[in-house]
Structure P
């Protein structure tokens, strides 16, 4: 069951938009971070059930943050939210262990679908790990 969500994005506006899309349909606890390094630190201390991660950020980008998150927790559910639609970027983040890519700007519907996919993935992981 997803209870806590971490939103990592250097744009305060995008964090607000994503949180609004989520709160329209889900009752989660939320944490936010403004760059990859802060996000990684919060990820390690909070252990969120789901993380939304931007790719292009100062201090530590999303690629590096995702890599570190998956080293820390191989079962982490991470959705990359980005406007970068380059196929190469998509291949890299999926190979690194992201669940999926969410196109920016997100809509309530696209965010809801992403959360449903994360819930299904979480159920599979819990079954597999016992």
Structure Q
């Protein structure tokens, strides 16, 4: 998982969010900051956890949680911009990465769902 582009996109978001929140005043860090850092970090954590699961249903469960965390992160970023904690450019950059990552994650979820529906390959005797 850690080598995939989907993971790299979300890790970039997580690191950028961390760096941005470090510059905020305590009230902003304690409210929106903690929430956005947790949700951004949760995306990658759930991707890795899902990838480590043996069953496809378990993996899908964690990938879907990761997608929810990406949506939550989007909400917090938009709220941070409304409260003038981040610039329009930072918002644009973060939302672009989240959108790209979410599209990749949707493709991964679809692939895994379809792979779980495919019948097993027939066993042939040599």
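Of the structures labelled P, Q, which one yields 0.7 when distance in nm of label points 7 Å out along Cα→Cβ at positions 10 and 58 is computed from its coordinates?
Working: P: 0.7; Q: 1.7.
Label of the originating structure: P.
Computing distance in nm of label points 7 Å out along Cα→Cβ at positions 90 and 106 for each of P, Q, which one ends up highest?
Q
To test your reading of the models, identify which of P, Q gives -25500 for helix-only ellipticity at 222 nm (-39500 (n - 2.57) for each DSSP H run of 4 or more, over all residues; to 500) when calculated.
Q
Assuming 30 is relative contact order in percent (Cα under 8 Å, 6 or more apart) as calculated from a single structure, say which of P, Q it is.
Going label by label, the one that fits is Q.
Here, each number is a calculation from the coordinates, and none is a lab measurement. The structure presented is a predicted model; accordingly, all values stated were derived computationally and were not measured. Cβ atoms are built from the backbone, for glycine too; each structure is taken alone.
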